Structure P
Amino acid sequence: MDERLLQIREHTDENYRPVVSFGAWRVAVLNTHARFRRENITQLERHLLTDETFTLLKGEAALYIGDGGPDSAGTVALVPLEPCKVYNVRRGVWHAIETGEDTSVLITENDDTSVDNSPKLPIAPGILPRWARGPKDGRP
């Protein structure tokens, strides 16, 4: 197919990778990676210029959402993702994502989202609520 008519992109390796960008937005795929395991989550982030959507394509994933202000995560809630539902994390909200094995999540955000406009907040994994996982995943 002529790419001037249709672009077809995929990401099958680990981690996060933008796959399509246009104008002010980008679409990325986040696949299972060690950095998205609960014991490796050491920070929350928030985006100052954009909302960010998460859509579970396969596997298991959960969002950690903090209700705090600029310098505090506040109370952190756990939100398990359901397949094919769009979860829109509003601009300025502290968040992180945890993934299970063989997981893919579609992410949409502003194309100019970067470390310059996405502050990080160091946290201890112990402040994160425990995720009661499905029977497919034997991890505690």
Structure Q
Amino acid sequence: MSEIKFWESKTLQQMNHAEWESLCDGCGLCCLVKIEDEDTAEVFNTTVSCRQLDIETCRCRDYKNRLEDVPMCTQITLENIPQMHWLPQTCAYKLLYKGKPLPSWHPLITGGNGSVHDVGISAKWFAQSEEYIHPEQLMEFVILPDS
């Protein structure tokens, strides 16, 4: 008999801190620098990552202090998920909020932290740190949405 997993039996609101944190698949896509169109308020990701992102592992170098150290860092909360349209469609927080299942490659299902990289759904394969990009160059690195 298969064990019921917490993400299948609890709502996001019912999860404890450790469960909530374990939903992160480690893709690093939420750590990409964003540009907002002033006219439309549309938010675009770039291929430029936050300086705190360890691109190889797609994990924050200083997760505990990230919100103080990086003013543009946004903590994902139950309250702000609906406004975070820029989160990837594969984001566990977004999927579970919408009542959808986790993808088969999610680390909670595979048991391995590298599964998100194995399927190519991570910033590891293309990101470059903002440490090496001049702010005036950011527009050159915008990821255009699929048409």
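Worth pointing out:
- Among P, Q, structure where Cα extents along the principal axes in Å as derived comes to 50, 37, 23: P
- Given 0 for helix-only ellipticity at 222 nm (-39500 (n - 2.57) for each DSSP H run of 4 or more, over all residues; to 500), calculated: source structure among P, Q: P
- Of the structures P, Q, the one that 4.3 was derived from, the read-out being distance in nm of label points 7 Å out along Cα→Cβ at positions 8 and 128: Q
- Calculating mean count of other Cβ atoms within 10 Å over residues 40-47 for structures P, Q picks out P as the one with the greatest value.
- Among P, Q, which structure scores highest (criterion: distance in nm of label points 7 Å out along Cα→Cβ at positions 24 and 80): P
- Structure from which 0.55 was derived, FRET efficiency 1/(1 + (r/R0)^6) of positions 64 and 120 (r between Cβ atoms, R0 = 30 Å, to 0.05), options P, Q: Q
- Given 3.7 for distance in nm of label points 7 Å out along Cα→Cβ at positions 32 and 48, calculated: source structure among P, Q: P
- In this comparison of P, Q, the computed figure 48 for percent of Cα pairs over 18 Å apart, for residues 56-111 alone is attributed to Q.
Every number in this text was worked out from the coordinates using simple rules, so none of it is lab data. Remember, predicted model here, so these are calculated numbers, not experimental data. Cβ atoms are built from the backbone, for glycine too; each structure is taken alone.
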